[in-house]
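Listed next: structures, encoded as structure tokens.
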Structure P
């Protein structure tokens, strides 16, 4: 991860937000290469899931044919939306405070190990990355027990690393930044939504929130889409947009951030078919990641246990990836596919439901009326053929664009050997991104800056630039130019050489196979397009 993070900054994939002021934890800026990678990722998702979908031909495995449409909803919404959705009451993590350091931590993200010395056993915590955890715990244990490094062998450090939420008591816990035991408070709820105000007065009635997910904008527009697009159930609505969560301890590069982008689908279907659609979307989304270049050995599909399910969920499966910053054998969530039942449409129609008692029972206030009233609008669906009326069930494939970009960067980062311009094998760093995702599709090089080669290279560059993001480079030896593009993830390099002046052909070099092919200059656009879409 250290090498990848270094490359991301050096080559312009990702920068720390507000870096010149010391940075802001949990916020990241995408550089010139990163913004292209993320845009290509979102475009590929939108093309494959929304605009490229052919509703006249049922996709393989689908229970029936269906349509897909898109939306782009506002980040700020009526505050009642978040009360009826359940986020106002239930969208929280547990946090602990340290009385000594005055710092705050997310309860389930502080890791540690039990350490015993001279009959005393304590739980030493750390926020260090997992590969440095043992060394950091040993260092802190030596300091706590007032021992020298040469006495490290006298410590008994348990091999199992566990998180703070697995402990029954904090009495014998050394907090991540503490010098004494027992400084951590009991865990308490922390709402993850960012508050803001609408209007100039700024009173309590003007309080609203930055959206913590894009889904609710789709639900409140269900009838608008139904009436304006004339779609029929089953159908899906897709949206790509920013969401915000006030994470207590954002960490692991861009994996857990306070501002992030989601790619979500809310798929509306008949209740009797919802389980079939749930299985369909699980399989389709898993196949998409492998088609875009993630190794099937690094991906798993994990069904949530009953205790893990969100308040709205009938069933959820996570597509998880073996990120290199996680312990070996552990996976991090890339995308969740949730069977939401009719919770959302019913809540926005009638009011917030109480899943802790009876999912069909409204929470009532002292006046006997629903505590969190719904819109009162009819969000049912009437089938124009069967005349059946029902509240559709929803299956939600929800992916994080930032996490997906990080997964593709982790998967693509490779160190191998390649011949230089003299045929000598040398080490190289290469970002093996799928051509559809690569920030730069092709680079154009004149072999030397004379004999008319730059003019031909500029002609090719200008022709390609109308169709793809391409790069022109005439500086340095061609081998070094190849390596610069390998690091950037550019799949194809086009070199103009002496033969190009006579036969109007160029060499196209493949980033991964290193194979070099002669192609006519007039065929360059078609050749690159064919290779990208292959």
Structure Q
């Protein structure tokens, strides 16, 4: 008897669900049939806000494998560019406002964390050389402007691509999440033969070993399968509902448990469009802004222990000049934690079904793609459907812990402590890994590979809490190379400022020019 798994069922018509379906169908082609059970519950609308950020890997790890060009899906999803996160007012206390305040030292309270990694210089990060120069009085330039090409480009709202389509700097995207989900659905069903079934999940049949064999819907449909993916969002209809896997809370590390979101019309032809995400610290949480052509998505993440929902709505509306009683807002409950195991029996939870954190922790779909890549590499057989589970679960736990640590790092290293929320957040315990990372930073030690994601935040928010790397005092050769690198960045910044179009100009051309027709296609 053939031991290969032939039928995969994805439960949940969410962005994670259709990403999973498209990725698996493109990887296994006709050897595996993929069915998506689109549940009519709230899972289809649990994405945090109408606009979401996608990391640079989405093209390489998803759309290239689907054979989809960047311009094609960008136009279908009303996408814009996202080359960095701009953090505003994380150093200074004060009222809720979107304008960057002035710091005690006279600087402007914002910094960029670009999609590009911190450049390496010899055997060090360039940020370590910047720290050495700063501690020796050789520079007062902010870390991000010294070490990256992007900050001046972001200030000028420049596109990360030239008009001929060439990329100048690494970048991700902002998309309308519902248009993105629908586009993936069309690609998966139209190009890869994924079957879509609508129905409310009623119950699951399991065999003597506890493996799911058949799903029943309230409409009387039966959906058989040999392997199942739970992409139903926070509901976790399979992993938590049918398989009863417990949820491990992480509320002791991150206090925010709620969000309110709004979509704001915006005339970008007049004001331009930001090619970045903005994350603004507020007295009792933080707010985001993610622009799309003609509008932007905005949200306020907060903790109900310190803020009532109506108060959060008032704060968010005040930031953008909206009237609370006449503005359509969405309230979202944020889970903080993870399923104890993401892979149980012949079911794998992906996306918010497996783990959930506030948006500060990073790109949700990037984590989905990472999990799917591992699943494709270690796809099981019917004879041993749980064979890869232990390693998969360890990887999922590690990924969740590091995303949680990144969010907690921002709260812990931010100097502001002017409200009960900020003081309480800074008093929460740290994981052993994050505590070790902060101790290494204070001692001036080079970051380990898994700490590279934290290095930019530490350099921007806590430069005075780090000793310069001692080894650099003995490496005049390396310091000379670094000096040349700093000068090269300055030249590149100037060239890119002069040659790149604005994001508004690029996106206007992209979204208004006619779509090319396939060869041989005529008018309809």
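Here, each number is a calculation from the coordinates, and none is a lab measurement. Here the structure is a predicted model, which is why all the values come from computation and not from measurement. Cβ atoms are built from the backbone, for glycine too; each structure is taken alone.
Okay, here's what the table says:
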item	result
For Cα Rg over 2.2 N^0.38 Å, for residues 21-196 alone computed as 1.54, the structure of P, Q it came from	P
Top of P, Q by mean count of other Cβ atoms within 10 Å over residues 85-92, largest first	Q
Among P, Q, structure where FRET efficiency 1/(1 + (r/R0)^6) of positions 165 and 485 (r between Cβ atoms, R0 = 30 Å, to 0.05) as derived comes to 0.05	P
Structure (P, Q) behind the derived value 3, 15, 22, 22, 18, 12, 6, 1, 0 of P(r) over Cα pairs in 10 Å bins from 0, in percent	P
Which of P, Q leads on relative contact order in percent (Cα under 8 Å, 6 or more apart), largest value	Q
Test item: helix-only ellipticity at 222 nm (-39500 (n - 2.57) for each DSSP H run of 4 or more, over all residues; to 500) calculated as -10000, pick one of P, Q	Q
Which entry (P, Q) yields the derived value 5.2 for distance in nm of label points 7 Å out along Cα→Cβ at positions 149 and 325	Q
